[in-house]
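There are structures below to look over.
Readers should treat all values here as calculations from the given coordinates under stated rules, not as data from a laboratory. Nothing here was measured: the structure is a model prediction, and the numbers come from that model. Cβ atoms are built from the backbone, for glycine too; each structure is taken alone.
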Structure I
Amino acid sequence: MAVGKLLLSVGVALLLTTPARAQSAEHVAAVKAAQGAAFMRANAANGCPLVGEDFLGWPGNLVRRCEYARGDLAAVVYVLDIEPERVAQWIEAGCAENLPDVAACFNRILGCGVQYSSMAFPVSGNVLENKNDTSFKNTFFRNGMTIASPHNGKSDQISIEEQDKLARAPDAEISGLPTGAARYWRTLARHLAAKAMDIDVPSELNTKERRQRWLDVVKSETLAALGRPTNRLLNAWMAAHPITLRSGDCPDDRDP
């Protein structure tokens, strides 16, 4: 293992030894219920076991492999196991920093996470979606983002073996990020670039190198946030949409 990856893994392990303590038990319960309702977790045929070993740079004790079906399609997806206390802390901190005078901020931000992602963070694999009609479509993800795939938007059954092969392909083989929006919410590279001056964040994803960099940044920022009460990806998204969030709506990628 490279020294950089070893240090990152050790750092994450040390951070995770400190338990999260949210401000409100009700907040933790709300996050836990939202996470538990995510379809691939709630309806997994295999119980979503932990993979137990390093998975594409993510700690194996935090990644679950879920086999599930929706409609006529079966899929496999690897999801990040994030403790609800930590997510509650992130939202509480984000509200305190960005919308301190909005009493309904926590429920609003959690609701947007449910709307965008069902509070599931797909590390890699196939998320079956039915955005525009009743039939489910394949949608492949990596590091919480939709990736380019010839299977996306189609209702063709792909064998579980082939899906596993695609899910385990290295990040370097990812050819495109159609939206570049990172879950749980919809953080874009330009959102974080405007807030995090201490790291190299591409403001646009118009080259392969910049897309690869954004994949790396989302991974490193998410791993870091697992061990602290703040999440810079969430804060950057909230800071990019103050008007819409204050109005009570969940913004799309263009809203202020």
Structure II
Amino acid sequence: MHNFFNPGEHAEIMIPMYGTIHIITLLLAVLFVILIIWKKNTVKKLVTNRRFMLGLVVVYMSIDLLYWILIWAFKVEPRFERFPLHLCASLSILMPVLILIQKYNWFRFFSYWSVCAGFISLINPSFIHDAAWSFAFIHYLIRHGFLFLIPIIIQIGMEFNHRYREFLLSCAVLASYGFLIFLLDWITGANYMHLGRNNPLEIPFLPENFTKWPWSYPSFVGVGIILMHLTYLGLALPGRKKRFGPQTTHTDNV
């Protein structure tokens, strides 16, 4: 039980990238997206059910809070890993809070970040460093599944309209935030967002040198621009047929 909850515990045999567990994870993510689209009428009812959304967010935040408590209780090293400054960690706090306070304009603004972060974390996961079926592994799947799927669910439920100028602003803010983290890593020796000097991250579709400091920042920005545009197209195109109609209260400018 101690090993199950210890987020710093490693298995002797890691979860291999694109191994059986990873492939099953990717297939489940695809199936969830198909199910969300297939049952979109049910999704709309659930999203507009305030009690359901509150319950979902509270359960998720409770699991995430437990993870951070365990991070500090087991004194996970390096110390900088105990703070939520990785992009997914920051979004795992920001996105549910925006749902709780019903700031859906801002939620839409950050939804591009969230979908991209969740997607890339499932495609190129770091859970290979966790013991299979440990709490850290389960939490990883829940966190990144939430970041990837919840914006899609709310997108369908609230029928957001998207504006390209607003999207470009979202890209610019993310690039600026990434640059600040890049400087923070440089100054402190941390490795938030895998932009530090000692970055062990490997990405199959990028040359090895592109993930090393200082080239990690411009190469990740390039990958981010591509993923953000794919996300924008995926979210914006289904609503194009309504672009001449009246907009809902959730589609006003941020």
Structure III
Amino acid sequence: MGKIIDSPGGDKKSPQFIYSSYWIPTKESGEKTNSIKIESSLNQPFEELGDRTPFEDAIIHKNANGLLRLFPYLKKTPLFQEYRRRLPLNGDEFIYKSVYSKTGGVLNLFNPEIREDMDEELKTLLAKYGAKKKAIEIWRVTPSELWSDPTPQLVWAGGGEEEMRLLEDFLTKLTERFDGERFESRGEMLISTINFLRHWQCIPNRVCRGKRPIDAIRKERERIYKRKITFLQEMGIKTDFA
């Protein structure tokens, strides 16, 4: 049973971190669950930030103070550096390599960490076109098996509120299905949970109003991507993802 930390809850007067217990097959997937929650929370607009997201606020003010205004108690927790690390506080966020630091969301919950040297699609395009800019323009909109078919630009954009709800739905169903199950090996356990995820993502789900999770996640990430790119263009910031 893995211990997963939810996004900050409560309010400014009585903040809290809510812990939820789920069956998680590996320590790595438990850690990735926390990272997905952090990634998604930074894409949500808050009234306290003038309807900006923490991602946008960090770019405007070049610091993490907006996040601390929302959740002042966060600084006293071990998670603060993880939140801060995922804020766009330097130019590294806007180069193509930054996608390899992203989780890929719930569809990639059990996938291993992705490195650039694993990206055969990018290697092929670089070899074909020579011009790095042209290769990246094609690569960023090409569905990638490394991230279970979403394009690199959607992986870079990150998830949002709906994907967080779908993550909770999946973890609940995963726990109901596998809690107490015995496996002969780690490999068998991972194959079983990956198969369960692939089945879940293609079944219409009430959490996303009867859509398939895979479709709802893609649509939300497309909206987040467009918002991010529009904001960066307004700020005069160049990125490999536009």
> Comparing structures I, II, III by FRET efficiency 1/(1 + (r/R0)^6) of positions 62 and 174 (r between Cβ atoms, R0 = 25 Å, to 0.05), which one has the largest value?
Replying inline: I
> Out of I, II, III, which structure matches -14500 when helix-only ellipticity at 222 nm (-39500 (n - 2.57) for each DSSP H run of 4 or more, over all residues; to 500) is calculated?
Replying inline: III
> Among the shown structures I, II, III, from which was the value -0.49, -0.66 of log10 I(q)/I(0) by the Debye sum over Cα atoms at q = 0.11, 0.13 Å⁻¹, for residues 78-197 alone calculated?
Replying inline: III
>> Quick check on the output: 3.0 is distance in nm of label points 7 Å out along Cα→Cβ at positions 94 and 126, derived from one of I, II, III. Which one produced it?
In response: I
